[in-house]
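Next come the structures, one after another.
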Structure P
Amino acid sequence: MASRPRTLQPAAAAPAARIIAAARRHLFTYGYSALTMDDLARELGMSKKTLYRHFAGKDDLVAAVLDQFAAEVRELADRLFADRELSFAAKFSRLVEAMMRRFSQVNPPVIRDLQRFSPALYARLEELRHKNIPYVFGQVLRQGQAAGMVRRDVDPDFAIEFWRSAIVALMQPDAIERTGLPPDRIFRQAIDLFFSGLLTPAGRKDHEKTLPA
């Protein structure tokens, strides 16, 4: 099983960040099975010894990539929903756009590859989804209700659990293959269907103003 990524000291953060960035590009483009420490060392102009000084092995590095991806989403939500200058519709729109950009970086077969060749890391990905979805969409729903843009008769905890079950199921490799859609389009369509039933008339009108022309 992948070990938990270690907390890095400031002096080590810069090379570790470069390693994670390169590993992320490789992982999201070519998949877990194609990612090798040899390739990363050559691309970065580092020795393998340097790589292993920061990460115990490939699984430790991929775990750091997944953790970083999840942390970025949480930080984005925190930043957006703490901004008192933005309307709820603007926050929601920017969150969706940012999530779609991130999902568009992921080549669909990558998820199947991770599931097949590293069940422990795939389980970690599922765990991160289960933690992130309530954290992020809890903010969406509660701020939306406070702003009168999300129906108040909907229980937020139920709606979050409904959304989590739906999006986790849709992002399974089998579902991606059946729909033939990339993850970013699945996310966009799922958001549109889910929130069409949650937004108030005022919320829908405000949301439509933020959609691309």
Structure Q
Amino acid sequence: MAEPMDWNQRYVEKNTPWDSGEPSMELQRVLQEDWFPPGRMLELGCGTGTNAIFLAQMDFEVTAVDVAPLALEKARTKAAEACTSVNFLEADALALPDLGAPFPFVFDRGVYHHLRTVDLQRFLAVLAKVTAIGGYYLTLAGNANDPAPADVSPPRVHAQEICAELLSLFQLVQLREFRFDGVVIPGRKDAPLAWSVLLRRKS
């Protein structure tokens, strides 16, 4: 298992290459395909709220959680400046509080690919609790097919590992390669190879 990360310290140090300040282009692509209508949704690992605010502006009723208080402070400020309502909560994605009924749509950009190395079974239990039967889960994850050095990229996962780990709970709707946009490695922009994984919760 990987050692727990001090995510708040990453924000203190401004060591957050994933935080582009722009909504994920891959998330926008999936929404444009109209797999599901706007409704209640949960974002795991929302960071400074860029995607959560975008989703709220797209008429989703957004609950967004993150473990880093500094990230959430920035997220709440950004939401207020955008005159947008998002229910931001400080919580560990492996130990969520009661969030009410399961959500028809759950999203994460880079949570699954990290937590699978920390405690996969606990993360699967969380997904089982928060995703409504028939609901959708979209995760954007680092891709093990990336030829770039692994030490300068997000955590990576193989397609067969995604299937082995997630298809006990979900039906695979779409598995697509894309590149993370807006990633800033010190001194340069980067576009790591990634997986876009859209799944639907089994009954």
Structure R
Amino acid sequence: MTVTTLPRTVVKAYLAAARVPLTAAARVAGQGENEQWPPALAFEGFEAGVETVVGSLLRDDKLVEAGRLRQAKVTQLRKAAQLETIAETTREQAQEEFVEQRAEAQQRRQQAEEQARQRGQQVAQDEQRAKAAAEAQAAKKTAAAAAAERAQEQVIERRERAATSEALAEESQALETQEAALGAAETADALDASIEASKAARKSS
């Protein structure tokens, strides 16, 4: 073992021992395989710093290189975690927008259905009113026709009664004329008889 190998081994052993509690905590938290777990990332950054600083102090290029590689790994993991957080936030926002849009669409659909129902009710009411108005108009026409027919019948009845009265008056007048003629004839016969009687009386005297 060289002079530089020993410190490097000590550093790695120290870091491995320091990682033991974190590994146990990660297993308990169910994050044993998650390299992006924040405590794990923080310790990884700590390890990278220790390796870089100690390697620089000891002029151990391999330890410095390991620290730089570990730091690059931490940087990439943090970027990936940030991107995943952004992606998760974007997914959540998209989900929220989708839920809102679906709720708005549902509301618009319900409003359209309600408007259609109201229009249907309005159409039915308009048809009912139009039907009632037509029936009322037909009833008025029927009543007017019946009234006109009754008035016509009354006129005919009055004319018939007037004609009957006129005919009766004419008949009565004719009877009166006939009776007068009969009376005049009887009077004339009586006068003739009186004249004949007077003539006979004068002859006998």
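Read-outs: derived from the displayed coordinates by stated rules, not from any lab. What you see is a predicted model; the values in this text were computed from it and never measured. Cβ atoms are built from the backbone, for glycine too; each structure is taken alone.
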**Identity of the structure behind 11 (criterion: relative contact order in percent (Cα under 8 Å, 6 or more apart), calculated), options P, Q, R** = R
**Message:** Matching task: 16.2 is the computed value of mean count of other Cβ atoms within 10 Å over residues 102-109. Pick the structure from P, Q, R.
**Reply:** P
**Complete:** The highest value of distance in nm of label points 7 Å out along Cα→Cβ at positions 14 and 166 among the shown structures P, Q, R is in R
**Item:** Structure (P, Q, R) behind the derived value 67.7, 221 of Rg and Dmax of the Cα atoms in Å
**Value:** R
**Message:** Of the structures labelled P, Q, R, one was used to calculate helix-only ellipticity at 222 nm (-39500 (n - 2.57) for each DSSP H run of 4 or more, over all residues; to 500), giving -35000. Name it.
**Reply:** R
